[in-house]
1. Among the shown structures 1, 2, from which was the value 4, 17, 20, 18, 13, 10, 9, 6, 2, 0 of P(r) over Cα pairs in 10 Å bins from 0, in percent calculated?
2. Comparing relative contact order in percent (Cα under 8 Å, 6 or more apart) across 1, 2, which structure shows the greatest value?
3. Given a value of -4500 for helix-only ellipticity at 222 nm (-39500 (n - 2.57) for each DSSP H run of 4 or more, over all residues; to 500), point me to the structure among 1, 2 it was derived from.
4. By the measure distance in nm of label points 7 Å out along Cα→Cβ at positions 98 and 218, tell me the structure among 1, 2 with the highest figure.
5. One of 1, 2 was used to calculate FRET efficiency 1/(1 + (r/R0)^6) of positions 202 and 330 (r between Cβ atoms, R0 = 41 Å, to 0.05), giving 0.00; which?
6. In terms of mean count of other Cβ atoms within 10 Å over residues 58-65, which of structures 1, 2 is highest?
Structure 1
């Protein structure tokens, strides 16, 4: 198959994502998990509060509970009549002129509507001296001020965070329904690939892509099968794809998606499935095939490791999120002052690897992390962001503003 290298024939990343959005359907199937194994799973049904949170009025700090009717304009004294501990409430009701020692989380005594911090008081045995300007109805957590009974605690679909699990636990909910795991198979192609630990002959390289993909696919929502390395044999690759499509939701390959004599992925997909798109106007990662084999979706990623990384993050990750039932969100991107000269030809959107930092005044600056070849993993290892350059963009000079996409929230 001939590649005319005409950038006008390549589809944009936005077009590719729209194609995926309209093609994919969420994976059917649910399972029950408990809070110990629910982190990062996708909630399949809404969770409702079985009771009010808080379930009882309690103190938000250590101090003394009292009735605001006893407040005087100047300092005043109250008599301590008991103690309310967290888990051991005060048994009784305070009378006028009385107060109760109380600890954080303890039930408010009957007759009390306010709490004052212990640091603001003077204590002499059971006589508690309250200061001028004591405030009424302070430091009390009221019934249901967080959540009311039968309120929706969490709405599906939602990827469960640590905070979500804490919220569910506070409501006494231990088991919940989540989306089943996506079954994903992946493999590498190439006669030149060798397993780590084996000697390399001339022209051979170690298969880094499978280790890269293994790490990228480490997710509680995925059930992953490593199919190993396929040699550049059309019949073997064809058989592998047909077999994997029977019991997987997604197949991901690396290599063999270009136009060389030994690049069979596009040709095989045309024969046994369908191809939605093949080439993207992005760099790195132009040769990327997306399609379907029977009921299984297929992503044929490029062979160069940096291209694998970029296309997985920009194309495959949003697709897998959609399969789990999640609404895809736009990646966090912001402007930064470029402190390196960047070289680029117009025609493809580029994801150059960079190092972004924040100055003492709060402004963002970015530099190139090194050489930008699609085989150079070291620059990606040093990087903490992509420098996202538009399709029509040319070279970038020092001092220009560029768009950056951080790899994480921590720089």
Structure 2
């Protein structure tokens, strides 16, 4: 027995160096089924297992980028790499630098078969999904009482809205009989009073750890649940049959609580915005009502007898003004006509007198032309029998008068004697 004492770090360093120096362990091809695949910024971490054992594996990003396919938990693969020791905690692991698929693992095959059958039945259809309540009164969590899931859900719900009540329906989430217990827990939760939404799930783990959520009994219990169900199983990269049947899938249990419970600050902000919109709508409606009232008052005032009488008075006053104005204009026109009338009468009388004078002169000329006295002026004599002119010698009387231009004489007719 050696008396040399070494530290734990020295031991782990020695073992790690020994593994790296072993030519067999530096170039290994390893066959198995992927389980519990987790993606981190530095690379992938998973277990590789067979029927008898399993080993922790890591594959760094530089090797991941060279892969030509996307592996999933349950895939049967062949790895190439080397055995190594993580010196910090003494964990033995296999560091893979290459990977190629080799068929499908038995669990994955069962998963795909059940998924295809339930999908064909319509259990995954979006039309079957029930909406989550805007603000639930009570939330039921179907999960383990010992795990961190229940703690995370309570913590997140208390932060977002302490007024939402929570109730735990404790079930086993791993192992034999867990699937049946989860299905019964869902049915019990749906019968609880005032429960509006159900969260079912558990924390992360390998595909075997999460397998109860891939059982048909759980899938059908979720699909038949009358209340909306949020599935929160494993981590963000884990997908189970329960996720596809649920009304909503949450990446983590904490995310499930965020989906189920709206942030009270968001609710209050929404209420404040709603109050602001309602206030604006009320102010706008009040303004419209005031305008309508003013219009009605205006219309009513135009229809009132007092306003009608006032309008008639205004109209009468306008008519009076117009009448006075028109009468004044008419009077002025008549005065102007009266002032012009004597002048017009004088002008008319003068024109009439001129016409009469001209007519009289014409008549005088004609009369003078017909006056027998004018003929006497030229040496003619007018024989008169009384007042009747004698125009024929045969009709001449015994006695008659002869009128000269300057007087008359009486004459007697004598018969002319012939020898």
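1. On the way: 1: 4, 17, 20, 18, 13, 10, 9, 6, 2, 0; 2: 4, 12, 13, 10, 8, 5, 4, 3, 3, 3, 3, 3, 3, 3, 3, 3, 4, 4, 3, 2, 1, 0, 0, 0, 0.
Computed on structure 1.
2. Evaluating relative contact order in percent (Cα under 8 Å, 6 or more apart) on every structure, the highest lands on 1.
3. It traces back to 1.
4. Working: 1: 6.0; 2: 3.8.
Largest calculated value belongs to 1.
5. Value 0.00 for FRET efficiency 1/(1 + (r/R0)^6) of positions 202 and 330 (r between Cβ atoms, R0 = 41 Å, to 0.05) corresponds to 2 out of 1, 2.
6. Numbers: 1: 21.2; 2: 14.6.
Structure 1 comes out on top.
Every number here is computed from the coordinates shown, using simple stated rules; none is lab data. All values reported here derive from a predicted model rather than from experimental measurement. Cβ atoms are built from the backbone, for glycine too; each structure is taken alone.
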